[in-house]
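Engineer: The following blocks contain the structures, represented as structure tokens.
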Structure P
Amino acid sequence: MTGRLFALVGPSGAGKDTLLAAARVARPDLAVVRRVISRPEAAGGEDFEGITEAVFADRLAAGAFALHWQAHGLHYGIPRAELAPLDAARDVIFNGSRQALPLAQARFPGLTVILVSAPVPVLAERLAARGRECRADIEARLSRADFSLPAGIHARHVVNDGPLDQGVARFLAALQGESV
């Protein structure tokens, strides 16, 4: 028996990392993938492995990634080893990219997509609060906030626009098969 694989997607500031952290507490059986990103770990945010572009290219050439993509001027990778819990019948979730979903679904036919969204004013407030980007970068991210899913991709939708406990409850319900 194998576990279920989930891709978590949505615009910057929707609260994906916050919901993932809370889901880890509520669902200790849930395996959360630690992505590899070509940016310094000191940049903060999610728990990720920060590497240089050269190291990323070396790992990519060696076949270390089950999935990879580029976004926001960075390289992102899902290490093959991080998917091992699927073989132990554990659910696995990774923070993905909407643009990489067609490739992800082609590689993982049973993939379930969870789309987290929030109204633009909420996104803007959250992006400003995290302090990682300048105003121009925030505006660029907000301009992509309404980017829809690629054709043929269906998702369970979570609107994360209120208190944390409400967002977590919605997210956990989506993991069980509901859109909220």
Structure Q
Amino acid sequence: MRKLVYYIGVSLDGYIAGPGGEVDFYPTPADYVAWMSAEFPDAMPTHIRPHVGVDPHLPAKHWDTVLMGRGTYILPGEHVESPFQHMKQYVVSNSLSQADHPGVEIYAGDPVELVRELKQQDGLDIWLCGGGNLAGQLLGEIDEMIIKSYPVIAGSGVSVFGGVFQPTQFTPVRRKEFDNGAQVTWFERA
């Protein structure tokens, strides 16, 4: 069965983005970007791939489906109609119209039902791209987390998990550290 994997960057104080969706405050030196591009090419938006040395036609390595909330899909000033053309793209939103966004699949139903349905289908794992509110709704369905921790305090913004108090234990299984202080940690549901 396919897994739902929450692969996300987070500040030391638990934010995945600033109040306006900003992510440009994360330190990303060249060696870090090179490693991330090689290890997680699926997570590179299709239009950015050539700029970081990733073949735009490279087949999927980890994920062939991406799930994102409206706020992740429509980043202020950076909206791309079909950001991950190399994957099946679902945007969970009650406010967007499918007719206005033909490059992705708009899903207005219960995201838990969608994930359970996707997990039963053939294919690679499913990437939960963000945001925090959607991650909070899907916490019970997340099988694995890959957390990119950056040595920076955001102060406020989009929390890594939004929603209700729901303690859920995960076990760290691997960690990679970088000279700039960033860490990537793999967690599996305990």
Structure R
Amino acid sequence: MTSLPENSPPPIGEDDRDTAVQRLREAYAEGLISHEELDERLHQVLTAEAHSELASALVSLPEEHPGSTSTIAAAGGRIQRRGAWRVPRILKVGSAYGRVRLDLSRAIIEHPVVDIELRLGTGGARITVPRDAVVDVEGLSTGWKDLRYKVPPRSRTGGPTIRISGTMGFGRLKIRHARR
């Protein structure tokens, strides 16, 4: 077994690399960097051997505020989040032509209130919330189709409040509580 020299920096962990890749993707989605710049920086992050190389790939990006706001956007296609993903305090979802599927039933929700802001053109959206969540849809404006949400008859307490707002054009929003 070889040991590292005493002065050598610790190796880059996969979590550090994944975090850097996610920050670059978010910066691209927000229009802060070009497609070419994204490619260059991703290459730099994926081949980095030292933390200083990771830092230099992220140097011109705005300061990160962990867990505050995240944006998911696509012109077409499907936006999907499920499993054990970390839900930010404010989640902005934009899609011109695609379908949106958000499953929060197994997600890591660290905030008592989560705001989901939808900006959808055509295409439907389905959101599955935790069994004990309270859902507020007062800030949502639907166009062509309606909203399908039925408050569970026996609501449990103690879960997060999920506030859904924004606009939907021609798609239907379906919200349901997880069964388990």
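Since every read-out is calculated from the coordinates, none of them should be taken as a lab result. Not measured: the values here are computed from a predicted model. Cβ atoms are built from the backbone, for glycine too; each structure is taken alone.
Engineer: Given a value of 2.3 for distance in nm of label points 7 Å out along Cα→Cβ at positions 134 and 166, calculated from one of P, Q, R, which structure does it belong to?
Structural biologist: Computing distance in nm of label points 7 Å out along Cα→Cβ at positions 134 and 166 on every structure in P, Q, R gives 2.3 only for R.
Engineer: Thinking of P, Q, R, which structure, once Rg and Dmax of the Cα atoms in Å, for residues 78-149 alone is computed, gives back 12.1, 34?
Structural biologist: It must be structure R, since only it matches.
Engineer: Have a look at P, Q, R and say which one yields 0.35 for FRET efficiency 1/(1 + (r/R0)^6) of positions 102 and 126 (r between Cβ atoms, R0 = 25 Å, to 0.05), as calculated.
Structural biologist: Answer for the origin of the read-out: P.
Engineer: One of P, Q, R was used to calculate helix-only ellipticity at 222 nm (-39500 (n - 2.57) for each DSSP H run of 4 or more, over all residues; to 500), giving -4000; which?
Structural biologist: The read-out comes from structure Q.
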